[in-house]
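Readers should treat all values here as calculations from the given coordinates under stated rules, not as data from a laboratory. Predicted model, so just to flag it, every value in this text is computed and none were measured. Cβ atoms are built from the backbone, for glycine too; each structure is taken alone.
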Structure I
Amino acid sequence: MLRGHGEVQVRAGTEADLTALTDLYNHYIRETCITFDTEPFTPEQRRPWLLSHPQDGPHRLLVAQGATDRTKDPHNGPEGTLLGYATSSAFRPKAAYAPSVEVTVYCAPQAAGRGVGTLLYQALFEALAGEDVHRAYAGITQPNEASARLHTRFGFRHIGTYTEVGRKFGRYWDVAWYQKDLDSS
């Protein structure tokens, strides 16, 4: 899958993207409360996560890259600068949860506000349209108005908030949960 929008390309993530994906995620670990991971990962530690997202099926990994930046920097993916990624992952490990996925999107700091998250979610939900997926869920650490707006634009609705559910940077954080209906059954 390769989708274009100006200078941004969206495609399935591959092992060649592992270093760039790890670097982007580590930024959010070190600098924000958006993820509750507290220690940065090595690419080798992130490999099982990447491999849990095949190019088909309900658990996907899509990447957005600047198509015109073809530098050989090891922090870039094979097609240019990594601008962000979106995933759909297992919601919970028990079998009855299989028709539900948890989705997330991460944008590189330089890509914030450029529509990259929108492009990634458009492609992700198009890919999921043919899958046996009934609901998508997203947890948003509070406050995060930009993420709440993005999810609302894609038809998510707020279904509840876990208060002070995680501790990072010496304080407790709330997580608002959003749900999107993906089929009519």
Structure II
Amino acid sequence: MLLDGESWTARVQGFEREAWRLETLPWYRVPSEDGDIQDFLSGKRLNPESYSSGYTEGLKRITAEGRSKGRVHIVTRPLTDYLRFEFMYYDVHEAAGDDIRILDVTDRPHPLEGVQDFWLFDRSEVIIMNYAADGTQISRELYEGDPAPYIEYQRIALAESMPFREYVNRWPSILTS
């Protein structure tokens, strides 16, 4: 079953305890971000102390309700321009309550090779994220099988990754490369 519109919004907002995502791509093509990416590439940056959006306010609400939202993004260095742009947002999203971790596979074996992007809701519902080669989202698909493999992918991703802030502090030049 493909999910969009209200059925997708119900998943993203209606989880009981945890929404978690694996991100595997070096670039996501989101047309609504084109102007923001151009601003970023020309030197414009968010002020993490004053930035607020519907997304950050939603993260704060989720955290206040005792629920959690997290992700692991698999990357290689040097980061793409898109990932450097996305990391700017990760900074403010993490401050608002998103548990963001980075799994850098530059100099090591890739423990989740071939696993595609997915969301895992309450460790019981999996949504497969389908993308074209250029990072354009094609569809979101409800996985109707046993979620156990995806729970294991989550376990591996969490065990093999490091917190976003620790990653950025370890390689501070990655944001300007």
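Couple of notes before you dig in:
- Comparison of I, II - label where mean count of other Cβ atoms within 10 Å over residues 43-50 is highest: I
- For helix-only ellipticity at 222 nm (-39500 (n - 2.57) for each DSSP H run of 4 or more, over all residues; to 500) computed as -7500, the structure of I, II it came from: I
- Identity of the structure behind 3.1 (criterion: distance in nm of label points 7 Å out along Cα→Cβ at positions 139 and 155, calculated), options I, II: II
- Entry that produces 1.5 once distance in nm of label points 7 Å out along Cα→Cβ at positions 83 and 107 is calculated, selected from I, II: II
- Computing relative contact order in percent (Cα under 8 Å, 6 or more apart) across structures I, II gives 18 for structure I.
- Structure responsible for 3.6, with distance in nm of label points 7 Å out along Cα→Cβ at positions 35 and 163 calculated and labels I, II on offer: II
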